[in-house]
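Each structure below appears as structure tokens.
Here, each number is a calculation from the coordinates, and none is a lab measurement. Small disclaimer: the values here were computed from a predicted structure and weren't measured. Cβ atoms are built from the backbone, for glycine too; each structure is taken alone.
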Structure I
Amino acid sequence: MQRQSALQKQFLQEATLRYATSLRGSPAGEYLNTRGLLAPSIDRDPFLFGYVANPLPGHEMFRGWLSIPYLRRMRGRPLTVVSIRFRCIEDHEHEGHGKYMTLPGDRPRLYNTVDLLDSSPTICIVEGELDAATLRLCGIRAVGVPGAENWLPHFPEPFRGYETVYALGDGDDAGQRFTRTVVGGVKGKIPPLANGKIIPFAPGEDANSIYVSQGRDALLERFK
């Protein structure tokens, strides 16, 4: 696996901070507000979401998009950004591009892995970064997978020591396949999680939609 150079890390960190400072009052800030995820200030945003108002070289196609940095925080070390994923926030069919995109050659990674550093008997695996952020803001440790089809064979390893691993997918066919993949494996190619437990959602539901429409307590009730 190719390691990032110091220059690449510096570029990703610069982009993350630039886009984060553009979030307040932007269309991306308004979008996050509708999903209950807009922090009071950049200093209080644990995810450093951003708005691509003035893109750095190579990010021009993401102008006007929400930026979602993949942060790595290790004890005693400065913040590291290993990737940035971008979400189109326009209300259209996303023709010619995906709703979510990364730069060519980037690989799927686990999101919000900082929660794996905490001592806890339980952890959640969710489909998507914004659902992971939603659960974390509700006090539930959660790691996100960037899309229902991106659960990779090496992903189960960090979750082996937990008493319970909750799997949450969107309430559609892809989300149901995702949770079954996380808990049960796929034809022996992806190791199953014996301590996995599926939290089901109805069609059209996900963790964030429950949080926005019914509140934090209704979301937490799903875990009982």
Structure II
Amino acid sequence: MSTQPQTGNSTDRTPGDLARRVRGHREALGLTVEQVAERARMDPDFVRLVERQPVALTGGALIRLADALDTTASDLLGAMPEQAPGHGRAALRPRLEPMDERECWHLLERGGVGRIAFTSGDELVVLPVNFAVHDGRLVIRTAPSTALARHADGHVTFEIDRIDEGMHEGWSVMVAGRAEVVTEPSLHLLAETTDVEPWAGGPRDLYVVVRPDEVTGRRIRAW
């Protein structure tokens, strides 16, 4: 089965998660590229390519590479279906570092899924939500009947994180601020300029923004 990469036409690429995991496992084992290539029955130049830029591997190539690195294909891909992330041992020498606000915003601006927390009566409510960033605010779409809609115009805490099981690394960003329901005329502009699609589906045309008072973050590095 061929192990030739499918890299497209771009020559200006940055390493992806697979590249980082392959390189990290190889260095942790103290192996050279040539030794990994021999173990995996691959050309050394191909292994170097895998460590430098995103490459689409065949299933057989991925398994051979994982075996050569004394790990699993799921570990290299960072994917364990139906299992919460974070299993396995910590890295040999992990470092927990604070992130400055600029780095936190860089991660927030990518959007995605985060968790929003607030108190409702005597209860703490934590909900997963799709979000985007617009003009220094977090943007969430919900329905008027939801707990979040009922709590809008109150203080909230918002969190996003990323766990890389293959690298035993991760980061988290926390935003503390106030939620507000968006009304016209700002509502029309926000709906036109912000791409946030709730995975929960259904009519969710109530826009809620979070105006941050404090943005903090931490990162665990393994190498």
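Given a value of 1.7 for distance in nm of label points 7 Å out along Cα→Cβ at positions 178 and 194, point me to the structure among I, II it was derived from.
Numbers: I: 2.7; II: 1.7.
Only one of I, II returns 1.7 for distance in nm of label points 7 Å out along Cα→Cβ at positions 178 and 194, namely II.
Out of I, II, which structure matches 21 when relative contact order in percent (Cα under 8 Å, 6 or more apart) is calculated? Don't skip to the answer; put the middle values down first.
Numbers: I: 14; II: 21.
The read-out was computed on structure II.
Where does the value 2.6 come from, among I, II, when distance in nm of label points 7 Å out along Cα→Cβ at positions 34 and 58 is the thing being computed? Walk me through the numbers before you get to the answer.
Working: I: 3.1; II: 2.6.
Structure II accounts for this read-out.
3.5 is what came out when distance in nm of label points 7 Å out along Cα→Cβ at positions 50 and 122 was calculated for one structure; which of I, II is it? Write down the numbers at each step before the final one.
Values: I: 3.5; II: 5.7.
Going through each structure in turn, the value belongs to I.
Given -0.21, -0.36, -0.65, -0.91 as the derived value for log10 I(q)/I(0) by the Debye sum over Cα atoms at q = 0.07, 0.09, 0.12, 0.14 Å⁻¹, which of the supplied structures I, II does it correspond to? Intermediate results must be reported in sequence, preceding the final value.
Working: I: -0.21, -0.36, -0.65, -0.91; II: -0.32, -0.50, -0.79, -0.95.
The read-out was computed on structure I.
Say we calculate mean projected area of the Cα convex hull in nm², for residues 146-201 alone for every structure; which of I, II gives the highest result? Don't jump to the answer; show the numbers that get you there.
Values: I: 3.6; II: 5.9.
Largest value of mean projected area of the Cα convex hull in nm², for residues 146-201 alone: II.
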